[in-house]
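Colleague: So, here's a batch of structures to check.
The numbers here are math on the coordinates, done by the rules we state, and not lab data. These numbers come from a predicted model, not from an experiment. Cβ atoms are built from the backbone, for glycine too; each structure is taken alone.
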Structure P
Amino acid sequence: MDHVAGSWFDGTAVAVIGGTSGIGAAIAAAFAASGASVIATGAVLADPAEGITHCALDVRDAAAVTAFAASLTRLDHLVYCAGIIRRGEEHDPAVFDDVIDVNLSGAMRLATAARPLLAVQGGTITLMASMLSFFGGGLVPGYAASKGGVAQLAKSLAIAYAADGIRVNAIAPGWIATGLTDPLRADPARSQAIVARTPLGRWGTPGDIAGPALFLASPLAAFVTGAILPVDGGYLTV
């Protein structure tokens, strides 16, 4: 190999959308620790972190997304982690629409805006799918529909962007301990059922997703595009 792991991201520019908390924050930190210059966006800004610039961005605002992309001079890797869930409320069409707008349409907005810069570098896009890309969710029809859409969006953009030298993939996290899953972890019966079904026998952590995100952006994955990578402790195998 012409590269060593420590140099793959030196001098590269990475944008992690939804990168100020949870899985996105762990991914942003991992890229920064690997030598990348990282900009992490969020609806709410987090405390400053070494090697990471934070910036507010509403992914529902097309003009704001366009302006964000225009502010970048270089972009090698885009990771889209922005997401919301509204358990028990998503049967309301207005709430359903909002979830779709953030989780799915936002991903398309960012991919479209970032495409010209990524094409210059032959870069990558990594989207965030979910176990609910594969399963239904009676309390979260908007979230499940959005994450099913994210999986198909990754496959579709992989085809559409291949001529630009851009690889597009998605990660499907299993049950990860973040703010989005607080209600599930607080319910002993639900949490126990999740752990019991997971062959590795535990909840995942945001850090468990960071390594696969770096892999998909690295030369190790040079022939990987259109993939949906489950990182779930084996949950899908049961």
Structure Q
Amino acid sequence: MPNTVVETKGLSKIFRRDSFEVTALEDVNLTVLQGDFVCLMGPSGSGKTTLLNIIAGIDRPTQGQLRVLGEDVASMSEDRLAAWRNVHVGFVFQTFNLIPVLTAFENVELPLLLTKLSSQARKEHVIAALKLVGLEDRIHHFPRQLSGGQEQRVAIARAIVTDPTLLMADEPTGDLDAHSAEEILDILSRLNRDFSKTIIMVTHDPRAARHATMTRHLEKGQLLPLGQ
């Protein structure tokens, strides 16, 4: 049986501003097993990104239980959470978030600077990650010298260079043309299929959802039953 990577029970998130309250998530129960490729879909404001951020330890739930890799992530201190996230979670954003003054190699190396790896070991990891996304010939290029699709591939290489247990992707094809989007989705599918990476992806795009092994829909902060 595959291990349970993510488990939420009664998970809710309420954003408060002055006297106003907005319920972003309500009573969400979700289980993600090792090797799953889960797609979260739903209209804008349905809570998809909020749920992704809570699972990744970027945000905290208002109530309910959250266990990731058997650990109670919501109760960790900020310092412990940052260290945990660096080991276990890779994040791919819609807007790439590359540092413009760093080369592709240097951007991918960033997460490894927080580890105890030697310079040579870091170099080997970075080249392996860039090779995996088909950009080993672009290691010295700056983001401005790359296409949008290539930038997102660098971002994926950065997300996987630490060999995280869980890969989180928030609208990873949202800023890309159809051809580049398909390339990115093929890479994510390969990471899931060939390397057993557990992936949770937020998307609006039904074509992107076809690459996932399971699709779950959110509506007004509630996770709809499977098949809806």
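Colleague: If distance in nm of label points 7 Å out along Cα→Cβ at positions 93 and 157 is computed to be 2.8, which of P, Q is the source?
Modeller: Working through the options, I get structure P.
Colleague: Could I ask something else about it? Given 0.40 as the derived value for FRET efficiency 1/(1 + (r/R0)^6) of positions 29 and 77 (r between Cβ atoms, R0 = 25 Å, to 0.05), which of the supplied structures P, Q does it correspond to?
Modeller: Of the options listed, only Q reproduces it.
Colleague: Turning to a different aspect of this structure: Work out which structure the value 19 belongs to, where relative contact order in percent (Cα under 8 Å, 6 or more apart) was derived from one of P, Q.
Modeller: Values: P: 19; Q: 30.
Derived from P, not from the others.
Colleague: Tell me which structure, out of P, Q, gives 1.4 once distance in nm of label points 7 Å out along Cα→Cβ at positions 125 and 149 is calculated. Walk me through the numbers on the way to the answer.
Modeller: On the way: P: 1.4; Q: 2.9.
Going through each structure in turn, the value belongs to P.
Colleague: Also: Supply the structure label, taken from P, Q, corresponding to helix-only ellipticity at 222 nm (-39500 (n - 2.57) for each DSSP H run of 4 or more, over all residues; to 500) with the calculated value -12000.
Modeller: Label of the source structure: P.
Colleague: Same structure, new question: Once mean count of other Cβ atoms within 10 Å over residues 173-180 is calculated for every structure in P, Q, which label goes with the largest value?
Modeller: Ranking P, Q on mean count of other Cβ atoms within 10 Å over residues 173-180, first place is P.
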